[in-house]
Structure I
Amino acid sequence: MERIIPRVVFTILGIPVRNSVISTWIVMAIIVAGVLILRKKAPIVLEMLVTFTEDLAAGFIKRPTARYVPFLGTLLVFIAVANLIGVVPLMFTPTRDINTPLALALVVFFAVFVFAVKAKGGIGFIKGFLTPLVPLDLIGYFSRTMSLTLRLFGNVIGGEIVVAVLFSLIPIGIPLVMVVLSSITGILQAYVFTVLAASYIATIVDN
């Protein structure tokens, strides 16, 4: 179970730095390096990713999707790589630390309003937002944030616990199958998170 719980590796000016934070830095470095390599060696892969994200966004957002693709694509790639990196020995899955899913959910929370202001203008956004149902809308926005956080965290930590228990009971065979299934689930969770983010953007920019 110690492998599942994030631990402090060192401190900077008294601020504890956990292994989940270090893994997040490594994930970002991998993504940047991967994009640079693919842009030179296999640009078609990046084009496929962009097209996939455009199709995903277009399934929810009625407006032109070019503005939203970089944000949604970044979410998709980051969460997918973050969920998969735990398969590498000595690496910690960043999304296994609830602070990471919470940070991602908060990014979506604020991004929704930023996109709404850009789409409708400041005055248009305020007019559409200030209705008698504002208290209920605010509750909905906060509940979405908690839902995104707990859904991603719960699915990742659940898979990690199952794999850890199986490794302790049956060290060969079945646990490896569970690792593969957990990896597939990690990619699926990245897709679900991105789909939900797109749907939240659509509900505020298209209305």
Structure II
Amino acid sequence: MSETIIQNTVAFVKLTLAGAEGGHDWYHIERVWNTARYIREQEGSGDLLTIELAALLHDISDAKFNGGDDEIGSRMASEFLLEQDVDREILEHVQAIIKHVSYKGGFSQDQISTIEFHIVQDADRLDAIGAVGIARAFNYGGFKNRPIHKPEMPLQEYKDSKAYHKSDAPTINHFYEKLLKLKDLMNTSTGLKMAEERHTYMLDFLDRFYREWNPGK
């Protein structure tokens, strides 16, 4: 039965996200799904069905694309899982993970402290850093018509998560406002190990970027 539920979920997500922005499309979901399963295997704990469903459904309606509503995604997931006759305890756990998994500008938020949540959150954050994370950052910046870099624009201090989501800062600023902070926010030892390598890659990229942006300095 679990295999059928996963197959149905994959089909539902692919259909729902058809035409989505390239950094938040099915391939993002697939990478998070695969990474979450890998972290679970390395950590040796966590309910597999809960992890897979939460990973597959975590971005079914990202607040960045629905007017900032943080509740739509968890509601959509709940309605779908009800149709699949998923156990109520698992359904509520998946719904909670989806509700709390996103970064939200780094502002404190109510969270849940389960290994399943920690694994899915690490997997999602890992996809935001490293080579893929760099590609996603610039893809989203282009999608929003943001400048690549404006040296005269200082890093912003956001008063809350809504202000963070409304930011139109250059993509390079996003590295400092979010991406370079994620390594230290990993929940699992596996996630941290993977994040350290990807963090170093981003630092190397930024060093090269600045040298090419202003040769000789």
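Since every read-out is calculated from the coordinates, none of them should be taken as a lab result. These figures come from a predicted structure and were not determined experimentally.
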(Q) Quick check on the output: -19000 is helix-only ellipticity at 222 nm (-39500 (n - 2.57) for each DSSP H run of 4 or more, over all residues; to 500), derived from one of I, II. Which one produced it? (A) II
Q. Where is percent of Cα pairs over 27 Å apart largest, in which of I, II?
A. I
Q.
Can you rank I, II by relative contact order in percent (Cα under 8 Å, 6 or more apart) and just name the one with the largest value?
A. I
